[in-house]
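Asks: Next up: some structures, all given as structure tokens.
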Structure I
Amino acid sequence: MRSEKEMFDLILNVANNDNRVRAIYMNGSRANPNVKKDIFQDYDIVYVVTETAPFIKDEEWISVFGEPIVFQEPDKLDKMQGRYVDYEKSYTYLMQFTDGNRIDLHIETVEAMIEGYGEDKLTIPLLDKDNCLPQIPPPSDADYWVKKPTYGQYFSCCNNFWWVAPYCAKGLWREEILFTIEVMNSYVRQELLTMLSWYVGIETEFKVSIGKAKKYLKEYIDDYLWTRLMSTFNMSDYDSAWSSLIITCELFEEIAPKVGKAFNYEYNYAEAKRSFEFIKHIKDLPKTAKDIY
């Protein structure tokens, strides 16, 4: 596997030897001082170019970066599906190489760079042949820190959770496990994870990021809470799915009032109690039942 130094040398040398490339900057985890380095980190690189067309017309130029395992051009895929893309403004190549390294390489014109440079606070300039890159502060992941919820966001999260959770119970009673898994993963558990992120925010004074898809959540909650959360992902059969749903509701019932109390937001205990009791009632409802009550 090529080292970090080898990769950066390659990225810089390609640009230095091509007059069409006027600047380079980097985004992503490698620009984040708070992310622990590991072997799977991508190189999120932007080449600022005089024009994009020559690069897109003759893509042989990217072969210098290595032999790909898999390769993707998201802009091309969008265009194939009828979405509007402006190739003249920017274009992206996603490249996973056989040595394990990956480069997400975005090319954009100077004009496009000026429009958005620095909006992502995780930005590090690597090369600037013409002094065209504006001055920006040192990289920071502050934009990705957990944000304090408004009352409306808190209320909505609680209401959505207790409104949708019974859908899972109905799906399990009907023996529609794929429906239940979809609803759980896409809606119910997402509201729980949102509440847990606010809980972490409170504990850390809202000065941390828990990452994409809440991937760093484990670092900020105790082992008992984490173990219970992980148990909710076991939905391989109906008994496990019922257990997952019940534990999910118990966790929300535990965490949501604590978050509400921290902000002096009212938690609707009555609504939560009624919804949870309804779920438990459906769980015990015989398959031969002709009426819900």
Structure II
Amino acid sequence: MQAFESAAYHGSVTAAARELSLTQGAISRQIQALEQRLGVELFRRERQRIRLTAVGERYLQHVRGAFDRLEAAALELRTLRRGGGVLQLAILPTYGTRWLIPRFPGFVAAHPDIEVHFTTRLLPFDFSGADLDAAIHHGDAHWPGAQLDKLMDEDVVLVCNAGYRDRLGLQRPDDLRRATLLQMATRPHAFDEWLKQRGAAGVDGRRGPRFEHHQMVLQAAIAGLGVAVLPTFVCAGELANGEVVEAIADSKLATGKSYFLARPEGRAELPALTAFRRWLLAAHGQTAPAEG
């Protein structure tokens, strides 16, 4: 597989042989043996070059993924000897950029031998089929095959540009019928839920332009494009410095949803995960419950 990966990278058996300190014949024989074992053609030979077949392209992705996991495992074993380790963490984009990353230097300072690799996952997944040690989850306290530690409950607030609010004369929930509602694509019911809790009538909570991320919605509100309903932690800084204001006074409402740290059940605790869990819960003002 190493001969295959090197030849695929270089597009040349000669270059692969040079990289691996082997002969061209040895590289060719290893690739041919791999093709025979798999029963497929991985390369097409074109004069002095080789080119991956469609099957070869797909196989290369798996091979490189396997090599990456082996390298991560080797790094983890090296760092474990120093009391550290590697943590593979799935995060939600907004929580990661607006809450976790700004506070993460505190974790790095406390645990310099722990290396955290971040990836994005929006929905719950099966830990048994993913090379991940933990994840940040938003919603209800339910994730099959995982243990959940609550981090914080979520509340939302209605925000817009101060000039936009004053121009439209926004004062009551019913006034939102005059406003452009800035929609979050993954939360299409956000305005409807806010309006229902506030008893607003005659306002279509589904209308308005849609955006993919909370950060995009926030920037649209800052630019004066309309009104947004956002988790409070997302726009707390912008509310404090006046980039946005509450579109309606006392607009903060609890959504009934929460943020959790999800960990796979039945897996021995990694030192890196134990340290991160303890730090994260403390950063949220929580105390880590005892295991078991």
Structure III
Amino acid sequence: MFPDFLPAAVHQLSEETSIQQAQAIQRLEVQVGDLQIPTTYVQRGEGQTPLLLLHGFDSSVLEFRRLQPLLAQSQETWALDLLGFGFTERSPQGAVSPDAIKAHLYRFWQQAIARPVVLLGASMGGAAAIDFALTYPEAVERVVLLDSAGIAKGPVIGKYLFPPFDSLAANFLRRPGVRNQISYSAYFDKSFNSADARCCAALHLDCPGWKEALIKFTKSGGFPSLTAKLPQLDLPTLVLWGEEDRILGTDDAGEFMRRLPQGKLVWVPCCGHVPHLERPNTTRRGIEGFLGQ
């Protein structure tokens, strides 16, 4: 059975890992200031140090449908829908910005986990992970970055999008052809761009407030470049990077290594921007090796 708060299109999922991940989604009421935010997450496995997984831009916990079950064989894992994204409820009154995302993430961590984690971020989730670890070092033991954002600046042009152009831009991103092209570009092996993968990537678009939250985040400028702050991230940090990344390229991997005090770089061969989807077993082995398992 799927949770009743998921869009009806969830029934179009066809791959077993996708179906099981969707069925495992839970909700927690997270208190942030005056707002109660129904927050979606997936918790699997048991272990001493939890792994907290953060998805990329305009994505959801379904992004970890292949990696999380593998990690959960030996680790306690949590995948979270960040504020403004996935199936976490979007409040018309609430901001959607890097600071708001960080505040919501911290309150979720306090309420659900409340002990130091290994924080894993994919793409935009990597920038969120870095920002969080710098602000709340007591909450993080180690960091894992999968083809991470954080070197280049966010979409600053979004600050200057005024109606009706903001709505038009969001509607453009919603188009199946546009999303299909983005998904196609994310993979080195294009066969991974299946109907099920496209359903996973688009399912949250049917949640109330998707367009409004996306516009808020874009107008906030998104996550800024964190390059100058990386030397302050004095935590063991694994950088896992697809050798064939056509979304961010490969130069940023080297930039992370030049600036991180305790960085370790592992290349994932024959892989694009999403190693956790395209090479989940290789990604798991890299993470477990980093954790000394």
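FYI, it's all coordinate maths here, none of it is from the lab. Keep in mind it's a predicted model, so treat the numbers as computed, not measured. Cβ atoms are built from the backbone, for glycine too; each structure is taken alone.
Asks: Can you spot which of I, II, III the value 3.0 was calculated from, given it is distance in nm of label points 7 Å out along Cα→Cβ at positions 48 and 232?
Replies: III
Asks: Have a look at I, II, III and say which one yields 0.75 for FRET efficiency 1/(1 + (r/R0)^6) of positions 56 and 264 (r between Cβ atoms, R0 = 41 Å, to 0.05), as calculated.
Replies: Traced to structure II.
Asks: Here's another thing I want to ask about it. When distance in nm of label points 7 Å out along Cα→Cβ at positions 96 and 216 is computed for each of I, II, III, which one produces 2.4?
Replies: I
Asks: Check the numbers for distance in nm of label points 7 Å out along Cα→Cβ at positions 176 and 248 across I, II, III and tell me which is largest.
Replies: Answer by largest value of distance in nm of label points 7 Å out along Cα→Cβ at positions 176 and 248: III.
Asks: Have a look at I, II, III and say which one yields 17.5, 52 for Rg and Dmax of the Cα atoms in Å, as calculated.
Replies: Checking each candidate, the match is III.
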